[in-house]
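The structures considered in this document are given below.
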Structure P
Amino acid sequence: MKITTHLVSLAALCLTTTVSAKTHFSDFSVSYLNGNNYEVGDNKKQIVTLEHFAVTSWGDSFTFVDRLESDNGDKETYGEFSPRFKITDFENNPVKALYVATTIEYGTFSSHDGFGSSLTNYLYGVGAGFDVPYFDFFNVNLYYRNNEHGDNNYQTTVTWGLPIGPLYYDGFIDYATSRDNSDAQMNFTSQLKYDVAPHLNIDSKLYLGIEYVYWLDKFGIRGVDENNVNLLVKYHF
């Protein structure tokens, strides 16, 4: 019942704001990742990621879905839907805007030996966009996490995008506090990539690069630290 109530409330809020929304910018991309140093489960995984980002008159939204497949047959689908609803804008200020920040996390996992699990978590709090020199964007969100499994806790999320000459560097940092059944954890994930589309006469962006992940106490498991470099191919439609 609690999950249904949260879903209905968030859906109603999104519908209400979308009816009169004007889209200022949107982007859709698909990525392929391949890495050999994953922690928890098989260390070799391939991932296909779909992402959508939009800036609208009511705020912004970011959505992604990961499909992970391991060499040992494990499969996982994980996604997040993160709309932020604008409270106010600022001019000539390091803080560009304030938001009500929300996220739904959802996922399913099935192992090669028949074990399965799922999760749905709800995050809500406040967010801010900052005007940082040279950065395309720099955002900070502070969340209260309503977790399906275990106690609730808090999370801080930082996201950024930085052009560096012909390269582009973007990523996020998630820090979640400890809970009854898990330690605090910090996930630093960033991508450094180069747009090869101009060399191939492609109109849309086609990035080649790497994704680097440093995940301290992954999934809140003490001592499980992931240090992982992935091959990255990313196409923007």
Structure Q
Amino acid sequence: MGATTVPTNEQILVPETLLKKRKSQEKARAERTAAIEKKKASNKEKRGVIFKRAEKYVKEYRDAEREKIRLARVAKKEDSAYIPAESKLIFVIRIKGINKMPPKPRKILQLLRLLQINNGVFIRVTKATTEMLKIVEPWIAYGYPNLKSVKELVYKRGYGKINKQRTALTDNAIIEETLGKYGIVCMEDLVHEIYTVGPNFKQASNFLWPFKLSNPTGGFRPRKFKHFIEGGDLGNREEAINALIRQMN
């Protein structure tokens, strides 16, 4: 009968170590797979929520437009003029540089984040902002943006402020990370909050980096630095701001 060799401690330990390593790797792999599946399910659920919200917003916008038309018809029937509610939202574009600018308007333009020519921002209409706009009127064009303008600006030119950096809004997760606590988790939420001047308008507006617009197609008017009503581009142009946004976006 041949002599049997007894395995050394080292020979026993090697397979055990490998086995433990294999088990650890399998566990890590299973955890990764579970995390991926969980994320997929979460993303699917989020997409469903976003889709439902978008549908709700479309209905809300459509109903509001129909109500305007209805009220205008009623007014016409009764031989009176229909006066729509005053807009709560203003879009401001800086169109003039800093030459010969006094300190006060310079400070206001800084507060409004209009640091460069062709910068644009959304502003809530209040007594304070109305007064500020009057002071800086010789340097800006502004008016009341419609839903189409708000959407096109946010989708085409929208950048977020992430850690004080200008960040492209390539993913809804970027919006959710900063504004999720306010119930704003996607582009449509952001558009809705801005357009309706919702309760978290300030946070949504400050999250958006000032828009960097192009010179208008065809250029500004020859008398650019005259007021809009005098044939120039400065000051309040009310709904006509939408045409300028199209030219500059």
Structure R
Amino acid sequence: MTKSAPVQGTQVVKRIANLMREVAQRNEQGARLVDLCRTVQLEQPTAHRLLKALAAEGLVVQHPESKRYQLGPLVSELGLAVQTAFDVRALAHETLERIASFTKDTVYLLVQSRYESVCLDRREGSYPIKVLTLDVGGRRPLGSNASGVCLLGSLPEEEMEGILQHNASLYPQYEGLSEAKVRSYVQEFKARGYADVSIAPGTRTVGLAIKGPNGRPIAAIAVAAVEGRMQSPRNEEIVQFVLKEIVALERSLFSHTV
């Protein structure tokens, strides 16, 4: 009995972590219990018990009328307490502003979180038709958007393969995307050094990775626009501008950590 206790404890932690990720992904509209049970593969009584415990600690809240779950106030407090050796979001602030000013389109900053990409920041340009496919804090399976393609394609081959296999069943939820199409996007990224994808109808996004000295991706920056605005030669001009900004940002990141 005592030998199985650590295993059970680990399983509970994993279930809680998975629940929190799914709530975060649906945070804007709130997550339904039935959807959480399906995606995390938990029986409803188990999921309800865990969510009740999380709510008691302030990690989630349940809307009194819709009964949907959202992240609680403690998550925000914990986020404020997290200070790494360098804060990518803070250091990239002016970079995103300059890119948004130059392109007049929407600029995203994303990082990897296991099998997902998470939006750290977003800047909207002045062009009246905006492509707002992801809110700050929103999550997507790695490979299901331009930034995710950059992050995925910059990982070691074995790690990339594991993520592709894990996410294969999730890709079709995003405009019928397939694992084969993601692999194609990744190969194109590796060949030319930037991602150029059209996933949401009528849109086109280019993205580049921000890398550490060891070549591992730290984050990715993407520019999203209506498809008619992201044609040659403009998309190449945007890529060159973003690349110049990323080179400068990488210098800032690593001079900051020395």
If mean count of other Cβ atoms within 10 Å over residues 110-117 is calculated for P, Q, R, the one returning 10.9 is structure P
Note: mean count of other Cβ atoms within 10 Å over residues 102-109 at 22.6, derived from one of structures P, Q, R, originates from structure R
Highest-scoring structure on Rg/Rh (Cα atoms, Kirkwood Rh) (candidates P, Q, R) is Q
Comparing P, Q, R on distance in nm of label points 7 Å out along Cα→Cβ at positions 70 and 198, the highest sits with P
Re helix-only ellipticity at 222 nm (-39500 (n - 2.57) for each DSSP H run of 4 or more, over all residues; to 500): value -17500 computed from one entry in P, Q, R; matching entry is structure Q
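Readers should treat all values here as calculations from the given coordinates under stated rules, not as data from a laboratory. A quick note: this is a predicted structure, and the numbers were derived from the prediction, not measured. Cβ atoms are built from the backbone, for glycine too; each structure is taken alone.
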